[in-house]
Structure P
């Protein structure tokens, strides 16, 4: 009698069992170790219900959804025979749902410290609440957020947000043939407060459409020439005009997102594409009229299980953008340059990051990365100059730009494209739902300047 290898026999039995189970009906769904999370919420996130057929990808899809929810430190999903079908067992290890998280960030020109009190699993149903505030030399504020990602267990969601912000906004010249020092020409103090609400539907969990309404009051406290820049004296020889005037902004927003990303601990994979349109007009309570449109793409590639290549690209443009809604680059979104060093009404950007594991200590993962940031940013449309050419005509909404000698309209490839490269560290906690801690060192290519960006907490 011919012998049959034991290993091959076991493999055959497992494959046969799997093949049979894949065609059977799910007759029970059991959740294990759910202490803080309602069991029905776990089943809803997993997308598994009694009466469904167990398909080849059912368990993998459920694991991906549970990992991506951000509520669980570890997830295991498997099946076992049960009555006339199979039982799906979901074993979870929950993250601690809330924590007071101190925050600190440093980028050239922007130093801030504060804290966030966030709860990621309100009522045991995955609702989210956040209180956060920060004090900064240029951008202080306070934020209150309530987010319901599955309204009444449906695919509908809504977010309500209240906010207060106090900023000092610098304005740099984009003319580089004047041998200008690397310092802003004008600084403006702005305070704003308001709220916004957003409602939407997550179609099949991956495609999201939403509409929102935002209203806020913006107060320009002062504008002053920068004493550290001797060119500012010449730029504002007749006095420093306000960069903008007080205004109430009311706008509606529309958003469409295709999000096929998933995350396992520190590794993100899959892709997402999003479009957003913002429109302000008097009918929405606004004293301003403008529109702003943007598109963003992100793609994560998982390599060797724990390595991660992340590609990002984005584009933003608009018309009659208020001073506080103009696009900016520098600091954290263009590492190697100063905070808001570049501004414009049109902005294209790319970012490439390669993350790799270094070592782990208990639940702390330490990872390294190398990156390349790039941005093209410019003013596509500025007002006409005055007759003597010393200033731009003040726009109807009160926006007064830097003088034409220091601010240029139009795109010049050799002056409006900026790139940087560098390396950094990331620290992730697997068992507690807290944001990452990171430090990056970037060099603005061609500038010979090396700058550090540090973020602790949110």
Structure Q
């Protein structure tokens, strides 16, 4: 029996998390992924999920009673454009798990429709962006941390689970130019209410009380300025442990704070990040210290960047006046849905039904819903129209921004199954059809 030809793709970028690992090797036979090397378990499974399966959408679908029926792309685009143009205030949400070229076209479509444009930052690192707008951000690339950092803090972040290869590529075990002994050259601190797997491998774990990060941050800032802390413990952390940490912060050669949603989505929200950034800035009176958010979706940083260079704003944008307005909390997806201000939704590369509040999800399902999604999700299961895309970074090329704002080209390793189009092609066709229906073509 003749052996099958194996196509091996090297230096493949993983389209899973904000680390954007770019050293994967992928074997493809007969347009199916058969092996992935160097990837984490989650990233590897994403590559295998591109193979045809009962959960993969391969043709456009429209709701027909309690089931779906297949329709042509022309009919699907026409029906979608009709829903969006008739809507008084449509919502375009998601964009964080697709490439930047599609994100740019998404901005154009939202402006054309006069709708709400939002990405997943509004429910994850939106507070980080607000804080950066308030006080700036002293930051750098992951390569700098890999080569120089001898003290690494993970605050409200658990990279062992959320960014599985971050520790091995950039922040802990990796040997850098000035940190040739890898793990032995670094001191790892985890500040988290839970004893996470990252905390278990750290040199120091400060188990802060839930929702009291702000108090701890400012206690550290006060101690750094020489203020004597007169309480035995602050936010559940012993004062002597705070002082030990402060001494290490002042005497390290190069430090970094990586923070996650455990800091952005707890009490004080963006004020937590304000305080963390101010602490980082103040530490530079003693040594070199920087800070970087641990972004989740592989291109949510790109979504914020693309939205900003097109509109001036990173998320929660309203085009109803004919020009972009920005007001997180008023134009954020959760808020407009909870207030039932949306009469149609286009969800792309996201699954809000899995993580939005129940009230907002119920209101989203009340109105026409279009899902651009390769697999069945709680959101797509209730969609009126499903438009199946090729998976960016596996079935089509594009650009993505790593969590440190470094743009990286995604690679294509196989063809999309069925009649899938790329996100870019879908949105471009929607733009043309909407213009036609509005008489602007």
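When distance in nm of label points 7 Å out along Cα→Cβ at positions 66 and 194 is computed across structures P, Q, the figure 3.7 traces back to Q.
Suppose you compute mean count of other Cβ atoms within 10 Å over residues 314-321 for every structure in P, Q: which one lands on 18.2? Structure P accounts for this read-out.
Supply the structure label, taken from P, Q, corresponding to FRET efficiency 1/(1 + (r/R0)^6) of positions 122 and 250 (r between Cβ atoms, R0 = 41 Å, to 0.05) with the calculated value 0.90. Write down the numbers at each step before the final one.
Working: P: 0.90; Q: 0.65.
Of the structures listed, the value fits P.
One of P, Q was used to compute helix-only ellipticity at 222 nm (-39500 (n - 2.57) for each DSSP H run of 4 or more, over all residues; to 500), and the result was -10000. Which label is that? That value comes from structure Q.
Rank structures P, Q by mean count of other Cβ atoms within 10 Å over residues 90-97 and report only the one at the top, that is, the highest. Once mean count of other Cβ atoms within 10 Å over residues 90-97 is worked out for each structure, Q has the highest. Among the shown structures P, Q, from which was the value 0.95 of FRET efficiency 1/(1 + (r/R0)^6) of positions 146 and 410 (r between Cβ atoms, R0 = 35 Å, to 0.05) calculated? The read-out comes from structure Q. Calculated for structures P, Q, mean projected area of the Cα convex hull in nm² is largest in P. Ranked by Kirkwood radius over Cα pairs in Å, for residues 74-233 alone, structures P, Q are topped by P, which has the highest value. Assuming 11 is relative contact order in percent (Cα under 8 Å, 6 or more apart) as calculated from a single structure, say which of P, Q it is. For relative contact order in percent (Cα under 8 Å, 6 or more apart), the value 11 is produced by structure P.
Just so you know, all these numbers are worked out from the coordinates, no wet-lab data involved. On a predicted model such as this, the values are computed, not experimentally measured, just so you know. Cβ atoms are built from the backbone, for glycine too; each structure is taken alone.
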